[in-house]
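J.: What follows is a set of structures to go through.
Computed from the coordinates by the stated procedures, all read-outs in this text should not be read as laboratory data. What you see is a predicted model, and the numbers here were worked out from it, not measured in a lab. Cβ atoms are built from the backbone, for glycine too; each structure is taken alone.
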Structure P
Amino acid sequence: MGVTRTTLLAGPAAAIFGGRTFFAQDGILVSPALELDEVESDANGWLDESVIEAPVTIKFTPSAPFADLMALFPWLGGEAGASLFGTEDAPLVLIAANGVRLTFAAVAVMAMPDLHLTTRGPVAGAVTFLALGARSMPVSAMNRVVSIDIAEVPVAPGGTPQLADDFAVSWGGAPWLNLRSRDGVKIHFELTTKPVISDANALLDLTLERLAVEVRFMPSSPGGPGEADVFGALQVQGAWPGRLLSAGAFPLEIAGEHLSVRLPLAQMVRGDLVFDAVRGRVGELMFVGDRVEMEGMVELGT
């Protein structure tokens, strides 16, 4: 049978998770894959490979208002030992433009979106989900991970979501108060997880070991920090080696009209000074959250 236009599968999809419907900026990528282990013998060398895992990941960059984006940040508290899959299965539903519906029985957010807080452009990066089988079904059951049927296609929103804001950055006291950025505030969330494995059921769960948060921005405010302020904040001089990073930490607040982000304890770990004819003297600054305070490490709200 020849390939014709009617046999080609294409078109976007909507993702439904946590009671919110998301449309992607640049498509939704579903990646089922097999993880293999070699089967060998001294006499014959390589004989075969056995399947030890069959993970399915779903990744997309959401285009949604701030209120909907909150559903994609479940691990802001950074609770060490927390189960990513929780006590009840949380489904993720994809409905394609041709009406095909894929229902993943149990998913967890394994990579929260980065944020780019600015007055222009999209605010959120890509979110990645991991799909496992429904806990109520045996490991060999069909449709345990995903079921496929037909459903009505959700209607795409007609307006543009609120994805920009005027953000003011404050850290400690003057001159680090109500700073504006030159090119937005970039926030990266890094989850470190530990797999929970069973010989009979393979991967059962992931537990959270650590949430690390990194914030970068270039200040652009009259009367803002200067050369001496950067050196002082980093304690490049006059401080002993081996000091605790948390000793010089302060709350870092990025406040906008529609969205605010707060790191209860943050410390500057790098600051650039630029000496040329056209760029501002204080370049990109980088802050990190202190891993000592895992409870409520980041607060994100509207």
Structure Q
Amino acid sequence: MLTTDRQHRVLIVDDNRDGADALGLLVEALGNQVHVTYGGTQALDVATVFQPDLMLIDLIMPDIDGCELASQLRHIPAFEQTKIVAITGLKDERHRVLAMKAGCDLVLTKPVMLSEIKALLASVEPATATTGRSLKSTKGRPSPSAEKRLPIEEARKIRNERTSKTLTQSESEAAICDGIIRFQEDYLGWRSDRVQIHFVKDLLVVRIRSVLTLAERQLGKTASPEKGRDLIKQTRKQLLELARPMLDSLIYEAVGTKVRSMHHDLSTVTGEEVIVFSFEAIPCFEKC
């Protein structure tokens, strides 16, 4: 596998699915964490959750074009310094100027060479960790983080011992992580311990890495890849909807706040599955 010295979080936005997926595979092969999305509107939501170090965006897209997307991203404080690169088949100077004025740092012309991608990745500095991308350490009573899973039974015991009946943020993340892993085994028939959980205000973001089954990988390589990808995503979404009452109950038990809505996305290139839950109120945690 070709690799670069540092791993980056890279968001690729292009309505040409085959081109986006091919670029995603290349960037992932260079040792990076990649998320691919096929439209500007969806990219705004995905970027907020994924928090990329680098965004590679197409200029011509049907919903929001690349210039408008770059402009909107630059108005979000979290992305003021994020590297945004336009990748386009348009070679005229006018579009290059428009992209730069919109907030892009660089414009590359398709087809992009491997050497250009490597040089670009080498120039990117990882974004400073934010609340949504790091787990806070706890003081006082030791409590496992989400990376060290806290069995839900133990979470119940800890909560019942406290007057407030609430968990710390780290304990809640770890308990939900344990429940999600159990859910994978019970409902999907496979297990992945590579689960990350974090809260962003009134959102809970669940990120699961490399979870495609062998059958799904084969389906994604069928004679009609686009149809195969859509079928995989549709099936996963249906499974989650069936399990929604169980997931809502699990999260409510750990957080004490009811779930309002659930959004699901699955990258059939990287195998990363993202589930975002919104709450009826911003969760309150035990003080760390």
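J.: Given a computed value of 31, 8, 7 for semi-axes √(5λ) of the Cα gyration tensor in Å, for residues 219-266 alone, which structure among P, Q does it belong to?
T.: Q
J.: Here's another thing I want to ask about it. Work out which structure the value -1000 belongs to, where helix-only ellipticity at 222 nm (-39500 (n - 2.57) for each DSSP H run of 4 or more, over all residues; to 500) was derived from one of P, Q.
T.: It traces back to P.
J.: Comparing P, Q, where is Rg/Rh (Cα atoms, Kirkwood Rh) highest?
T.: Checked P, Q; max of Rg/Rh (Cα atoms, Kirkwood Rh) sits with P.
J.: Looking just at FRET efficiency 1/(1 + (r/R0)^6) of positions 19 and 227 (r between Cβ atoms, R0 = 30 Å, to 0.05), which of the labels P, Q belongs to the structure with the highest value?
T.: Across P, Q, FRET efficiency 1/(1 + (r/R0)^6) of positions 19 and 227 (r between Cβ atoms, R0 = 30 Å, to 0.05) peaks for Q.
J.: Output the label of whichever structure in P, Q has the greatest value of distance in nm of label points 7 Å out along Cα→Cβ at positions 75 and 179.
T.: Largest one: structure Q.
J.: Which structure, out of P, Q, was FRET efficiency 1/(1 + (r/R0)^6) of positions 43 and 243 (r between Cβ atoms, R0 = 41 Å, to 0.05) derived from, given a value of 0.10?
T.: P
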